[in-house]
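Participant: The next part holds the structures, each set out as structure tokens.
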Structure P
Amino acid sequence: MQKQELCSIQYLRAVASLSVVMFHLTDRYGGSLLVGSSGVDIFFVISGFIMWVTTADRRVTPADFAKKRVVRIVPNYWIATVVTALLILVKPNFMYGHELDLSRFVGSLLFLPTLSGGKILPVVLQGWTLVFEMIFYALFMIALFVKQQYRVYLLASSLIAMAIGHMAAAEPHVVAITNPILLEFLAGVLLAIIWKSIALAPGAASALALAGAMGLALSEYLKPDLHEVLKFGVPAGLLVAGSVFYEKARRLADIRLLRLLGDASYSIYIWHVAVATILQGVLLRLHLPLAVQIVLEGFGTVFVTCMIYISVERPITQFLHNLVVAKLATRTSDQFS
């Protein structure tokens, strides 16, 4: 707890990334596991929660915050973008006709909202969520310029104003980047503030988590036309809230496989479409029964993306952390010594 390492957060990251993999896998084969897309909502709530918990009551400058976020997010995404672009160039028909041009490629690298049909469509298709992550990080970095007691008001007013502006905006790019899904980051921030202030009994926390899980499982079937923020965002918030409050009250078992999947969740999320596409091409040549192919593709995608985390993301992130973040920490400690 003192190191801000919550098993529940890692486990939820694992669940979120696997949910998105299942969503795309079933969609690829003509099925429909729409609730799997709620993994994005879980990620957003977690992001808001973690950003507040890891910066509250600490000396974190906006520049230090930005550099840490760049080290964490950018290198792996850039590599995935380049690899996916090469796949599109080599096998455009196998990439479902996904178009590639210079503006889309550069826009993807810069986390700009490259639009297609009114939707954000970067080279890495699921990278649209990183556009919103970067918007939230930019707002959070600005909030770090003010005293901690005022930060939540700045964040809340900015995110709520963007959500309201979404309904009045006419320009497509403005409409795209002011999606009310940004409010899920705010939900995570508010949850973090409450979590740091109070405790809940394990039973109450379990009830929250159960309500969130049931809400996610049933929302698509009970209220299919409800806005995603209400349909998935609210139960995702309840699930995260119940999980972190439960762990605050009672220690969770450290399950190594779930922790690994949580650690690898970013690589799983960023790489799974490209990896699954390659695996599908290989498996089609084996003429396996469809059910066997789907299972092998699913497990193979998770395995390969975990290997990418171990062999690519983790060493690069650690290297850059030692190069950039560790120097920042040393410099800061020198200034306050």
Structure Q
Amino acid sequence: MAAFICGQSTGDRRMTDNKQPEVVMIGAGPSALAAAVYTTRENITTVLLEKGVIGGLAAITDLVDNYPGFEHGVSGLELSQKLQAQAERFGATIELNEVTGLEDQGKIKLVKTIDGDYHAKVVLIATGSDYKKVNVPGEQEYYGRGVHYCATCDGAFYNGKRLVVIGGGNSAAQEALFLTRFASRIDILIRSDWKASDILVDEIDKHHKITVHKGVRTDAIIGQDNQATKVVGTDSASGERREFPTDGVFVFVGLKPNTGFLKDTGIELDEAGFIKTDSNLMTAMPGVFASGDVRSGATMQIASAVGEGATAALKIRQFLEGHTRPPTGT
């Protein structure tokens, strides 16, 4: 099985040696790795730049139970390794490097990194997003061992169990309602008051499995035997310490797209910082595409990120073949 290693040096692919990859992919999560399989199979030279873990959030997911083809589920690490091995088998080069900027130079795109500049005809941005944290003791320690950020991914593990949901927005309400398919009881902890829509709040209030605790600040997640077992909070009105025994904790306080390096590039972002694309997954900068969780409107699922990566690769091939951007609205 492939190990998570940095690819060979791509110095020979840089403009300084009068050579350049046709495609630079920023990020090496499932979407970029899937795209790289398609581009490299068609002999399109491809370099992936990853600043963190190859596989992204998928690689640190304990078990992926809803990815097609694995009837018994697959660990996020194993799935990521298989995607990496497949991309490298076809010739993709993966480097550990951090991108700091992107510049449009016409037919060539300049990708700035902490280890020098890259030049490419096409860029795919697939940097994904990261879950916002409540940043309390125990949250990081018990991640994947009772602390989760995706109900669709991990909710089924808690059939008949008691859960705590942290958050008061639409995502927290929606995910809590989804978790009622599995959990026997759910305590929702909201720091102040609901920010979710009235329709969702009404559904929550009517559900017999859910108890809402407003004005409760989450202070810590406590565990035993390497598993989260309790959430400790403070009632903001009384100052009273509150404890909520649980089999699992789901944190839904938002997602933060990894798009900080795109500041002042001209690439259009939505109000939450996700990348806007057209129907061809191209951004406002011609020749620069986006796919996966970093893209505005993404479903935040590994399977869909892989699918978007494949689609982006096909659109990239068309772009390299000289196809022009279709009229707006098509």
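Participant: Starting from the value -0.59, -0.75, -0.82: which structure in P, Q was log10 I(q)/I(0) by the Debye sum over Cα atoms at q = 0.11, 0.13, 0.14 Å⁻¹, for residues 164-315 alone calculated from?
Facilitator: So the calculation was done on Q.
Participant: Same structure, new question: When relative contact order in percent (Cα under 8 Å, 6 or more apart) is calculated for each of the structures P, Q, which structure yields the highest value?
Facilitator: Checked P, Q; max of relative contact order in percent (Cα under 8 Å, 6 or more apart) sits with P.
Participant: The value -6500 for helix-only ellipticity at 222 nm (-39500 (n - 2.57) for each DSSP H run of 4 or more, over all residues; to 500) was derived from one model only; which of P, Q is it?
Facilitator: Computed on structure Q.
Participant: Follow-up. Quick check: 19.2 is what I get for mean count of other Cβ atoms within 10 Å over residues 108-115, calculated from one of P, Q. Which structure matches?
Facilitator: Source structure for this number: P.
Participant: Matching task: 0.95 is the computed value of FRET efficiency 1/(1 + (r/R0)^6) of positions 132 and 292 (r between Cβ atoms, R0 = 30 Å, to 0.05). Pick the structure from P, Q.
Facilitator: Q
Participant: FRET efficiency 1/(1 + (r/R0)^6) of positions 68 and 244 (r between Cβ atoms, R0 = 30 Å, to 0.05) computed as 0.25: which structure among P, Q?
Facilitator: It was calculated from structure Q.
Participant: Work out distance in nm of label points 7 Å out along Cα→Cβ at positions 20 and 156 for each of structures P, Q, then name the structure with the largest result.
Facilitator: Comparing P, Q by distance in nm of label points 7 Å out along Cα→Cβ at positions 20 and 156, the maximum is at Q.
Participant: Here Rg and Dmax of the Cα atoms in Å, for residues 124-171 alone has been calculated and equals 12.8, 38, so which of P, Q was it run on?
Facilitator: Label of the originating structure: P.
Participant: For distance in nm of label points 7 Å out along Cα→Cβ at positions 76 and 300, find whichever of P, Q sits highest and give me its label.
Facilitator: Top value of distance in nm of label points 7 Å out along Cα→Cβ at positions 76 and 300, among P, Q, belongs to structure P.
Participant: Identify the structure, out of P, Q, from whose coordinates Cα extents along the principal axes in Å was calculated to give 67, 44, 35.
Facilitator: Only structure Q yields this read-out.
Coordinate-derived values only; no laboratory data. Computed from a predicted model, the values in this text were never measured in an experiment. Cβ atoms are built from the backbone, for glycine too; each structure is taken alone.
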